[in-house]
Structure P
Amino acid sequence: MKIFIKIFIILLVGIIGIILYSRYIGTNGLVTNEIVINTDNIPTSFDGLKIVHFSDLHYTRVITKERVKNIVDEINLINPDIVIFTGDLVDTDKTLTEDDKDFLIETLSNINSTYGKYAIYGNHDIANNSENIINIYNESNFKILNNSYDIIYSKNNEKIFIGGLNSVSHELEDIDKVMSYYDDNDNTNTYNIILLHEPDYADNIVNKYNNIDLILAGHSHGGQVRLPFIGPLYTPKNGHKYVKGYYDLNGTSLYVTSGIGVSRYNFRLFNKPEINFYRLNKFLPE
């Protein structure tokens with residue numbers, strides 16, 4: 001009988017230890033994934049382009065002011081050309097105070113980039129208070145891509161196309177509106193990037209448009225809690241198929257970041273908060 005009590009105590013201590021770890025250690029820290037993308041599609045004048053991609057901050061849930069400052073410092077250390085945020089600045093059930101809004105505006109304004117900072121809405125942004133989110137993005141110098149696009153030109157008139165979709169979960173997406181630029185323009189000397197919050201919608205994009213080079217998404221949180229050999233225990237709607245990392249969709253590269261914050265439950269296990277740093281290199285096949 002004593003052996004069973006010992007085993008029970010060991011298991012109980014182990015479970016409690018895992019819970020405490022996933023709550024207070026697993027949700028902390030920050031991993032920067034450096035990802036080299038070798039492609040012959042990037043215009044020569046943008047060879048070596050540096051893009052920082054972060055997502056799913058869910059500020060005030062477990063993400064504190066100090067951590068936001070650390071994230072901004074980490075981004076600026078990279079000296080990025082383009083900064084991209086793929087949605088969910090706050091959580092649905094969290095209300096931002098005026099102090100929170102002022103802090104986010106001031107701190108996110110400190111993110112530096114060569115060509116610009118871009119953001120799209122996540123499902124929590126829409127459900128929370130989109131007017132607050134709009135003000136924060138605008139006043140911190142992020143360009144909101146709401147079923148819209150922007151063109152970055154080089155001195156040689158080569159182009160980076162960046163299009164962003166509104167939330168698929170709220171059925172607000174319109175990929176045809178995003179791609180309307182090509183109704184009157186061709187994609188010669190253009191590298192095409194689409195920003196998407198919910199990654200599973202990427203199939204709809206590539207099935208309709210075959211000129212997309214890169215899709216960047218978030219939303220899934222990588223499942224938040226992942227187990228060895230099993231993977232994520234839970235993934236949200238529209239984030240079941242593409243959960244974390246790189247996927248090749250018929251020649252279009254999809255990268256899904258597991259993001260920074262948490263939602264639904266305040267735990268992360270085997271899945272540290274992360275930002276992605278993409279370095280786009282001109283690759284000419286022999």
Structure Q
Amino acid sequence: MSDIILSATGLTKTYQQRSGRFGFGSTVVKALDNVSLQLKQGTTLAVVGESGSGKSTLARCLLQLLPLDAGQVIFEHVDLATLRGDALRAARRHLQMVFQDPFASLNPRMRVGEIVGEGLLIHGMGSAAERRERVLRMLQRVGLTAADMLKFPHEFSGGQRQRIGIARALVLEPRVVVCDEPVSALDVSIQAQILLLLKELQQEMGLSYLFISHDLRVVRHVADEVVVMHHGRIVEQGGVEQLYSDPQQEYTRNLLNSIPGRHRAAEATN
């Protein structure tokens with residue numbers, strides 16, 4: 001059985017939301033409600049659910065980008081909440097994120113080489129020449145070229161920008177990568193290319209993925225296990241084939257039934 005590299009126990013996160021006719025009142029919204037999960041080394045755990053289910057809040061809380069109201073996140077046997085300063089920075093190097101929007105997540109005023117190498121600079125990894133070499137190798141691995149290092153983000157297509165975002169995350173050689181809807185802003189044909197690239201990189205680098213998505217069609221091709229979220233809670237979880245063939249919850253069945261062409265595919269196999 002694979003070792004657990006990242007685990008979360010009892011995660012709770014609430015927001016104050018204005019309410020009432022003139023917005024003078026407020027209600028408490030539970031974005032995360034006692035969420036617990038485990039990510040095994042070298043595998044992909046998908047977190048699925050509709051918009052507002054708490055998926056992206058979960059991703060940011062796991063990476064300590066948002067403070068938790070309650071709960072514990074353990075990375076490689078260390079409670080992240082106990083880390084400060086250099087220790088927290090060192091842990092974050094091994095916990096990276098690929099963002100949803102390749103247009104918004106790249107600084108338009110920085111050249112690609114600077115964008116991908118910024119993390120190396122922040123973490124003090126290598127000399128200037130060594131950092132440049134690592135950036136070049138990573139860009140080439142994701143399908144870009146040395147000439148691309150001098151270009152700006154606006155000179156690239158959406159799929160290419162997402163490749164830059166992947167290179168930025170992986171150049172630090174992380175252990176865990178949170179992919180927050182990494183292909184939802186891309187055309188279907190480009191989605192397949194990016195998903196294939198992520199799988200290849202996972203195998204080559206021994207990465208563990210937490211894959212956030214609302215699209216169960218995409219998840220089936222990338223995940224080993226699936227967690228289904230609804231209103232901030234986990235309503236179902238299990239192996240990917242088990243969940244697709246025998247969902248236990250009505251909410252999960254409705255998500256599966258919303259996949260385009262699912263009924264036609266099922267009829268064709270019967």
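Here, each number is a calculation from the coordinates, and none is a lab measurement. Since the structure is predicted, the reported quantities are computational estimates derived from the model, not experimental observations. Cβ atoms are built from the backbone, for glycine too; each structure is taken alone.
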- line: With Cα extents along the principal axes in Å, for residues 4-43 alone computed for every candidate in P, Q, 66, 20, 9 is reproduced by structure P
query: Out of P, Q, which one gives 77 for volume of the Cα convex hull per residue in Å³, for residues 196-251 alone as computed from the coordinates?
result: P
- prompt: 55, 50, 49 is what came out when Cα extents along the principal axes in Å was calculated for one structure; which of P, Q is it?
  reply: Q
task: State the single structure among P, Q that was used to calculate mean count of other Cβ atoms within 10 Å over residues 92-99, giving 12.0.
output: P
If relative contact order in percent (Cα under 8 Å, 6 or more apart) is computed and equals 25, the structure in P, Q: Q
- line: Comparing P, Q on FRET efficiency 1/(1 + (r/R0)^6) of positions 36 and 156 (r between Cβ atoms, R0 = 41 Å, to 0.05), the highest sits with P
- line: Value -11000, calculated as helix-only ellipticity at 222 nm (-39500 (n - 2.57) for each DSSP H run of 4 or more, over all residues; to 500) from one of P, Q, is from structure Q
